[in-house]
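Listed after this line are the structures, all set down as structure tokens.
What follows is calculated from the coordinates using simple rules that are stated; it is not laboratory data. The structure presented is a predicted model; accordingly, all values stated were derived computationally and were not measured. Cβ atoms are built from the backbone, for glycine too; each structure is taken alone.
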Structure I
């Protein structure tokens with residue numbers, strides 16, 4: 001398969017980090033730049049985590065551009081209770097050896113596709129604040145990318161941060177609304193939390209396999225998800241922890257992993273009691289579809305891509321020390 005030129009927007013928590021490894025070290029993607037935004041963690045922390053993740057993949061050459069420090073109209077509500085205070089499981093990662101760029105993320109999101117029209121695929125793993133801010137400056141932005149893939153929403157209305165909302169949409173629903181108003185099914189595809197909950201759960205057996213790989217990337221991916229594993233067990237009740245951002249990245253890299261999708265008209269609620277909930281109109285009289293929604297992926301194919309990537313020995317120092325703690329739970333992780 002040809003290597004896919006990418007621009008990735010992230011609020012780098014532990015699953016974002018694994019998605020960055022897939023894109024940076026899997027052989028299918030060529031990340032031209034990473035932009036960061038507040039979400040899972042404050043933007044400065046997410047920027048640090050992006051640099052650490054890229055260093056783990058042996059790609060310190062990829063520029064990282066910090067972006068918006070808060071949602072468009074709301075105060076920041078992070079997911080540090082899920083991903084840890086540092087967003088990476090609080091395992092004591094050292095600082096990265098590289099620094100971020102001075103160019104703001106929104107400027108980067110606008111300038112890269114103008115310099116390479118129709119070439120770059122944009123993958124968003126975060127609240128859509130940076131993307132919405134860029135759209136306000138260039139309403140035709142999505143037409144300048146080859147395609148836009150977003151980890152966003154829960155099309156079955158089963159939420160992970162509220163009864164009906166997924167975190168990225170809940171964190172900045174006003175930004176998500178701007179994105180839906182600019183989207184068309186030919187330009188924008190959403191991969192929601194419902195997909196990862198069904199087809200991308202790291203079971204105890206998967207976690208044991210990951211831990212036993214023993215490569216720097218596999219060890220990194222295993223250990224940084226320790227607090228997510230606790231949260232999944234205690235809150236969502238999954239038989240392991242889910243990987244929403246890696247499955248979205250995998251779809252961008254290998255669209256043939258999609259086994260079920262639909263086109264529909266999607267809006268996002270900004271009301272207090274349904275904040276971030278997807279409003280999907282499938283009536284015959286509905287407005288024209290504006291989003292392609294992925295509903296299921298090939299679980300075996302996704303996990304094979306994940307394990308193949310993480311088993312790769314990358315010629316770089318690992319940011320983890322030998323004394324970093326293991327994921328607690330079943331002897332193989334939880």
Structure II
């Protein structure tokens with residue numbers, strides 16, 4: 001049973017540029033402009049009309065956008081929940097200007113061991129994450145640690161939790177790795193790793209969407225009976241101010257927005273692609289977290305019930321539950 005029929009999330013790619021070169025990501029390899037404030041303002045208004053509640057300011061590295069504070073402020077003034085994930089290289093420089101503008105601020109950290117994290121990111125940034133944690137707490141911010149879990153670092157969940165998150169009163173977000181396109185991510189997670197993730201997800205101040213675990217056990221999305229609702233739940237906007245469908249990672253088609261997002265999204269051409277969500281050949285076996293999260297939230301299924309407890313708990317901790325009512 002479908003609970004929500006309109007899009008709830010916007011993945012707004014401010015730029016594909018990045019100041020890191022992560023081995024498990026290919027976004028930073030793409031040439032890219034930056035979104036303009038004027039385009040964003042119009043898109044924000046249309047996103048509001050479409051029913052979107054959350055805007056994830058993403059990239060690339062979103063802190064590279066020089067007007068990021070203005071973009072966030074505009075979104076907040078319109079009542080959106082704002083989320084942002086950063087490698088933290090630029091956070092100390094921008095922390096004061098970003099204060100109070102990000103509801104869900106995530107610092108990416110792949111290992112509690114500095115040299116290992118820096119190697120995975122292709123640049124020295126572990127120390128910047130540590131500096132950013134201290135600075136954010138001093139400013140009264142409540143960042144989370146986003147830990148992408150690979151087969152090779154499952155054993156580091158405990159030190160990440162005990163040595164970094166708990167002493168700093170931070171939520172640890174466990175982000176199971178997913179495959180996409182031709183990017184090498186290190187292989188799929190074993191059943192033992194999935195069991196470890198589930199166990200950690202029950203700990204205080206740890207967030208894990210249990211639906212992600214079940215989906216991996218089920219072999220991901222199946223095109224004959226899709227669970228993915230990427231096209232109808234998530235609006236993807238590129239740095240070139242284009243609507244990307246059915247999702248960023250598949251990127252089958254792009255439509256120029258031209259200050260007309262509301263009408264464009266509801267057009268026949270776009271809705272034909274939306275209707276194919278989860279049913280395209282490339283959708284078989286997909287388990288991309290950033291599209292499954294909203295997919296689980298809008299339709300009653302076993303994934304809905306498995307995702308619900310952790311989602312409610314996280315939004316309670318972050319204080320965003322009132323905005324979702």
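General observations
- Value 3.7, calculated as distance in nm of label points 7 Å out along Cα→Cβ at positions 211 and 291, assigned to which of I, II: I
- Origin of the value 18.8, where mean count of other Cβ atoms within 10 Å over residues 123-130 was derived from one of I, II: II
- Origin of the derived value 6.0 (distance in nm of label points 7 Å out along Cα→Cβ at positions 195 and 259; candidates I, II): II
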